[in-house]
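Laboratory data are not the source of any read-out in this text; all were calculated from the coordinates shown. Everything quoted here is computed from the prediction, not taken from an experiment. Cβ atoms are built from the backbone, for glycine too; each structure is taken alone.
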Structure I
Amino acid sequence: MAQETRNAYGEKLAQLIQENENIVVLDADLTKSTKTAEAKKVCPERHFNAGIAEANMMGMAAGLAASGKTVFTSSFAIFATGRAYEIIRNSIAYPNLNVKVCATHAGLSVGEDGASHQSIEDVALMRVVPNMKVFVPCDQFEAKAVIDHVSKIDGPCYVRLGRGKVEDVYNEDSVFDFDKIDVLRKGNKVVLFAMGLMVQEALKAAEELDATVVNVSTIKPLDEEGILELLRTHEKAYALEEHSIIGGLFSAISEAKAKTDIATPLYPIGVNDVFGESGKMKDVLKKYGLTAEHIIEVVKG
């Protein structure tokens, strides 16, 4: 069943805040959109609305974490990572505090909100920050597992979540190992590395391409060993992301590959150094080539 990863975040967070008295939730006046309102319903005394002041909210999160709390803080990705970047860097990551930045409405799939709200740089911004771990779940089940996982990590984490509904890749019985990539389909000569909603598109394209499909949901720390092994055993590789091809998944894999003598060519399929634009989610993704049809065309070409 298609579901939004932000909804899965809200459901899991509501469960965790009841189970763990040390968890505190902060939001920047977007509780209904980010779905932290679900946590507020069950534990209003540990949910704080910082208002439209994202940088201040991150400072509050740092203070609470320095006092021993596990802090989940949320806003739209463009504001959480962009507007509050310096506070995240200096007040959260530098002292290695236990803050989980769970940002929703990431990528072009925000749709009608347009370029000003379509964060296509957030993974790059968070990847470059020391001490920060970066996760991009592809569906509702993985999103819940990621939130549970980061709640147990001591230190800052960034979780990228979406607004639009995405088809299920996993199910309630799925077991996740976020230290490793997940090979969802084994193919022949081509390997498709994908993150977020591009996992679903990769799986659709793979049937015609007979390609290996890999879900890379942990962008940092990257499972370099697993990725390099697949590069060695395939003739061509592609990195698929609803993100700028600069600084995201393609960059992360390229950096790992550059330290070796592996000759397998690696190509990006993502947002090619341009801004997005307003439109329905499916239309925007189609225009920017983030569909199974475009993947097939590029690989065959």
Structure II
Amino acid sequence: MRGELAYTIAEHRLVIATPDGEQTEKLLPSFRDFLCKAEREQGNILFRFTGNHLLSLPQVPPVEQFTRHPFHYAVYETETGRLIRMSRGVQHHHLLVPADLLHFRCDLGFLDLRESLFLNSFLMIAFTLAAAPLKIVKLHASVIEHHGKAILFLGSSGTGKSTHTRLWQEHIPGSRLLNDDEPVVRIMEDGSVRVFGSPWSGSTPCYHNISAEAIAFVRLYQHPENRLSEIKGITAFTTLFQSAAILRSDEQHRERLFENVTVLTEKVPFYRLDCRPDREAVMLSARLMK
């Protein structure tokens, strides 16, 4: 069944042209809650995504390389845009990022279940780049939601983000996990800041198409004592910028991210929480909800 699949993330729609919609849906199980089921749910079109393109590597060195386990990425400059090569062992696939960020092309067929992780990753890259001009940032954070308000817990791997939000759910009635590693933060037209769930969530499956008011960013540090303190200025900016998803070789994306993070640190208070993994630490961060 040929046609299009449309998904809404942070109230913006991405459209996938596919030779078989039902089969392509199977490649994207974490996107199920974001599938557009009615015209009123569709929102604005952010970008279109098509497959079965023949994409060849240019005969030049990559301008950027990085690894996100278990994949390796290499980024190349071409006349038609940036070409991203995603590799896992001997398996390789390619994504072409256009300059206008409106029509992304890849060499996937959208039918083979072995392409699932490649398609998921390519869509995440496309969304991260295409959404930045619309004041949207994808962060590495674990987000707890409580009665329509949310706190985003930041920190490097192993600092206890997931543990802290799990303890929130144990000790704070009515709290729930909004997303565990890949939330989307959006500066709304009225100047407010909201955090949205996404189809990406790290090691903890948490794919909710919901949003909440972002009331605080909290950087976690493991420490023998529990202490909460507010941080401002360049420290807050640097911490948030380092937590944002970025394609470093893309100068325009870096500039947009810089602008968005600057606004976020002006609008949402930022804190440092030195903590143990216990109830007392949760009750400290819970004060921010008030």
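Quick look at the values:
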| read-out | value |
| --- | --- |
| Identity of the structure behind 14.2 (criterion: Kirkwood radius over Cα pairs in Å, for residues 177-248 alone, calculated), options I, II | II |
| Among I, II, structure where helix-only ellipticity at 222 nm (-39500 (n - 2.57) for each DSSP H run of 4 or more, over all residues; to 500) as derived comes to -7500 | II |
| When Kirkwood radius over Cα pairs in Å is computed for each of I, II, the largest belongs to | II |
| At a computed 26.8 (mean count of other Cβ atoms within 10 Å over residues 97-104), which of I, II | I |
